[in-house]
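> I've put the structures underneath this note.
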Structure P
Amino acid sequence: MKTSLLAGLALGLLMAGATAGSAQAQIKIGLAAPLTGNSAAFGAQLKNGTVQAVEDINKAGGIKGQKLELSIGDDASDPKQGVSVANKFASEGVKMVVGDFNSGVSIPSSEAYLDAGIIQVTPGSTALKFTERGNWNTFRTCGRDDQQGAVAGDYLAAQFKGKKVAFVHDKTPYGKGLVDETLKAFRAKGGKEILIEGINPGEKDYSALVSKLKQANTDAIYFGGYYTEAGLVIRQMRDQGLKAPLVGGDGVVDKELVAIAGPSAEGTLTTFPPDARKNPNAKAAIAAFKAKNIEPEGYTLYAYAAVQVLAKAIEATGSTDGKKLADYLHQGKPTTTVIGDIAYDKKGDITRPDYVMYVWKKNAAGTVDYTGNELAQ
């Protein structure tokens, strides 16, 4: 009887250990993105990319036999909501996070992640401040506003030399930061702006701004902000007979720009990294997206790459501890991803930043798009 009891106890302990082992075989990863609000199209890109990367890694056996378990939080492009999502993830035991998208959300949420020991990789926050504060936990798979602004400023100075260029931003950390950096490069090349204006995101009527731009005989407008407001400004400029092109940054790069601006979107210029869909490393991932009728545009593959970066760090360190993962990434060892090899400096910025200028024009199907329309620099 005693032997049977001991055998049963041993079996029970073994089963308990197996259950605990199974529970440990899940690595909790979070996605924080604007699934609602005025950046929801970008939130969809981040969700598509992250979900597909997690699926593909798990299908291939996970990381050292452990599967990724994804939690998704909607920050609604709101800083307070972003911090709430961060606190929720921390309470759930999430070890690492892809997100947020908006710099104005990523910056405050990163402080909450820092307190919780969570590493954060943003696919789309370009504000300098995100990685300039000395926090160990902040990384990105995209470039920065100063790199993007340099390309835009140089382009404006060369292409609109002696012309009247206006600068408009949406007062967000991203939009204003991008205008500031573009202005630096523009002025350094001899450019002189005719006016700088701030708008309130979420408004529908920008006729007062358009009137001011018309009165100043503006030849080009540089816009720091997102596709929602950019589309409205473009449409209202054309409605009032102002034909000056709008030049914007990566926050404008989504097909929703055309849905809002209509045919008037043609001729818009935007800075964005070289099209990741052309990268040979992305071939299998793109096939998986296509099978779901998803076009991996914009930041979709940048979110996918963020998961790959985190997976490689776990594989290399054998740990899910945020600080250990960050220490590994800060070493600058390259990770092969769908957007190319990524290596980090001590701040958490990628060491191969690159932006090009695109022009939006009609493709063979008659749809206005930026795809394949990279301008020679």
Structure Q
Amino acid sequence: MTIDTLETAETDRDVMTANRNETYLALVWRRLKRSWSGMLGLVLVIFLLVVAIFADFLSPADPRVTGESYQPPQVVTVFGEDGQFVFPPRVYPYGETGELDPVTFQPLVGIDYANPQIIGLFVKGAPHKLLGFIPMDRHFIGATDGSVIHFLGTDKLGRDVLSRILYGSRISLLIALTVVSVITVVGTSVGMTSGYLGGPIDAWVQRLVELVLAFPQLPFYLALASLIPVTAPTKVFLGFVIVVMSALGWAQMSREVRGKTMGLVRMDYVRAAIAVGATDRRIIFRHILPNVMSHVIVAVTLAIPTVVLLEAFLGFLGFAVKPPMISWGLMLRDTSNYSVIGAYPWLLSPVGFVLVTVFAFNAFGDGLRDAIDPY
């Protein structure tokens, strides 16, 4: 045997020893890092969560303050009126040029190069409470003179679109995470219990599951939403959205977990636990639950974008949260008119954040599924 063969054998033995010493989570993480789409999704998910938590600090303006309506997005540039390079970056606001439109006789609005807004970090602005209880007036980015910069323009009431999108991420992600959490707990518990016990209990539970799955979700939701008074508090609408989505969503998770459980019941380690007299509760939560968690985790990451899309769609129809709450779907109600979209296309900005959210969780869930699956 040559020296190269010996070195190769020792290297292979070291790799095998390292793999045996790795925990399950370490193996999953190592597989996940090989998927560029999964890692990109993970980074975007973390970014979205940070944006939702620190929306007050990241927002350049107070989303409730009104101003000039339908102001177009202001462009950040490092070049002056004469094309000369300037730093730090600055924004030139829009102002009246002093001329009138020859047809409508309305004042013409153009770029005001005489009054630039200099961009800065950690600038003073509208007072807010960081994390809901820390009073401060610093914002991550804005104008150094305290004026408001509309990076994505303003809506029909003159409110900053970017700030409303950042604040809206809280409601949209809160609804998605809460609904998916309820669906996961209820669906997993019902599915494991039904699949493990079998017999008449399983038969009756599956008839209930089939009844829930048979409901046409959208018409059923709209019918229930019409029963809530318009004057009801905004929290009532928020709670209603979460309850209805959870009540109609747990059945599919239950059916999937039941199928996994029925396969695990036939495994030798479960039969051995039954033979030694282990209780049903111990078998379900100590032997079956850890083995279905891989499927549940992947199902959760794939269910979150579905709920985000559903909330955006219902908010667009006006059956989700109500003002003064802010969500991406509620913001898209302003784009229900083709003329508005053609004249003020920046109002479609929330669509971009919805697409990023859906892609992030789908890509992360797809990469996590491949990392968890041992085959």
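The numbers here are math on the coordinates, done by the rules we state, and not lab data. Here the structure is a predicted model, which means the values were calculated and not measured. Cβ atoms are built from the backbone, for glycine too; each structure is taken alone.
> Where does the value -14000 come from, among P, Q, when helix-only ellipticity at 222 nm (-39500 (n - 2.57) for each DSSP H run of 4 or more, over all residues; to 500) is the thing being computed?
Details: P: -14000; Q: -19000.
Of the options listed, only P reproduces it.
> Between structures P, Q, where is distance in nm of label points 7 Å out along Cα→Cβ at positions 48 and 80 highest?
Comparing P, Q by distance in nm of label points 7 Å out along Cα→Cβ at positions 48 and 80, the maximum is at Q.
> For relative contact order in percent (Cα under 8 Å, 6 or more apart), which of P, Q scores largest?
Largest value of relative contact order in percent (Cα under 8 Å, 6 or more apart): Q.
> In addition: Quick check on the output: 15, 34, 31, 16, 4, 0 is P(r) over Cα pairs in 10 Å bins from 0, in percent, for residues 64-143 alone, derived from one of P, Q. Which one produced it?
Of the structures listed, the value fits Q.
> With Kirkwood radius over Cα pairs in Å computed per structure, which member of P, Q shows the largest figure?
Biggest value here belongs to Q.
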